Every structure is written in C-alpha cells, then in structure tokens.
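Dropping the structures in below, format is structure tokens.
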Structure 1
Amino acid sequence: MRENEIERQLSLAVKRMGGMAVKFVSPGLDGVPDRIVLLPGRKMAFVELKAPGKRLRVLQEKRKKQLEQLGYPVYVIDGVGQIGGVLDEICAT
C-alpha cells in the first residue's frame, strides 16, 4: 500500500469522528509531520505517514523529538491497520 492511500484513509477516519486531518506544511522548517489531527474535545496530535516498512528520515526524527519535548504527541503510521489504535490513543489523552 502506498503512503498516499494510508493518508487518505486517515483523513476519512478522522472526518468520520467529526475531526480534521489538516495537511501540515511549514515553509522554512523541513521534516515536520504530514498531518495535524484535530478531534472533538480539544484532542490533537501530529501524524507522520510512511509507506509500509519505511522509517523516518534523520531530520524527521529530530522534528518528532522536538515536538514531543514541547509536550505534543507525535505518531508514525505505516499501515492502515494502525489508524484506529492511534485515533483511540489520541482520544484517550
């Protein structure tokens, strides 16, 4: 499965929950996660999507750690089967 299909499935799942999966682009700051997931009840997290089996690049790892040090949850999804669990975890925080 391709990364863009996983991203599409995430967006659909978030929309069904009444939320938004906003594409995150930050000019001048490379390596940021692909999406900001916003769910009802002020639930939010950053999500990086990867093709199955692909790993974060070094700069992506750095950005992930920076965001986590600021207190923001960051998830990496490389398969459609992970979407439900990640969304459940975001809701539980």
Structure 2
Amino acid sequence: MNNREFLSELSSGMGISIKDTQKMMNDFIEELACLLNESKDVTIYGFGTFELKKRKERIIVNPSSGKKMLVPPKLSLNFKISPKLKNQFTQE
C-alpha cells in the first residue's frame, strides 16, 4: 500500500476529505519529530513507542579491501510495537 492508498483508506474511514487527512498526517509527523528532538519517547497506546537511540562510534572493516574505517556516532529512530498490536498479527 502506498501513501495515496493509505490516505484514501484513512479519509474514507474517518469521513473527512483526503486533503484534511493529509494535513492531519503532516501535523502528526511534525509533532512526533518535535517531541523526538526534545529527547522524549512517544507512546501511542495500542500501536507502539517511538524513541531515538544514540549509537556509539565504532570501527568496521571493509570486507573487500580489509581496510578499517571509523563510523561516527549517530541517532537512530526505533519503533517498538505494542503487545496488543503484536498479538493481532500472531493470532491470525
């Protein structure tokens, strides 16, 4: 399912226009990004938890050349699915 199909399904289920649904999704994503930038985890009951994790710098080896390289530290976005949603997938 692509973005357009998802928005169409969501808008018909909510009974609002696709344009309003797109605005709602954009606002949600912006607010999620703001909260994550403030180092706050975001938990949506029945869906899951979004969190930023700091990855340490590390040394890797290029398998083709054998050359060692330093990978700088970075932030990574993690999502942990809620047990309620996970159970819906395992029961089907």
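Numbers for the structure displayed
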| item | result |
| --- | --- |
| Per relative contact order in percent (Cα under 8 Å, 6 or more apart), the highest-valued of structures 1, 2 | 1 |
| helix-only ellipticity at 222 nm (-39500 (n - 2.57) for each DSSP H run of 4 or more, over all residues; to 500) from the coordinates reads -14500; which among 1, 2 | 2 |
| For P(r) over Cα pairs in 10 Å bins from 0, in percent, for residues 26-73 alone computed as 23, 53, 22, 1, the structure of 1, 2 it came from | 1 |
| Among 1, 2, structure where percent of Cα pairs over 18 Å apart as derived comes to 68 | 2 |
| When FRET efficiency 1/(1 + (r/R0)^6) of positions 2 and 66 (r between Cβ atoms, R0 = 25 Å, to 0.05) is computed for each of 1, 2, the largest belongs to | 1 |
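Coordinate-derived values only; no laboratory data. Please read these numbers as outputs of a predicted model, since none were measured by experiment. Cβ atoms are built from the backbone, for glycine too; each structure is taken alone.
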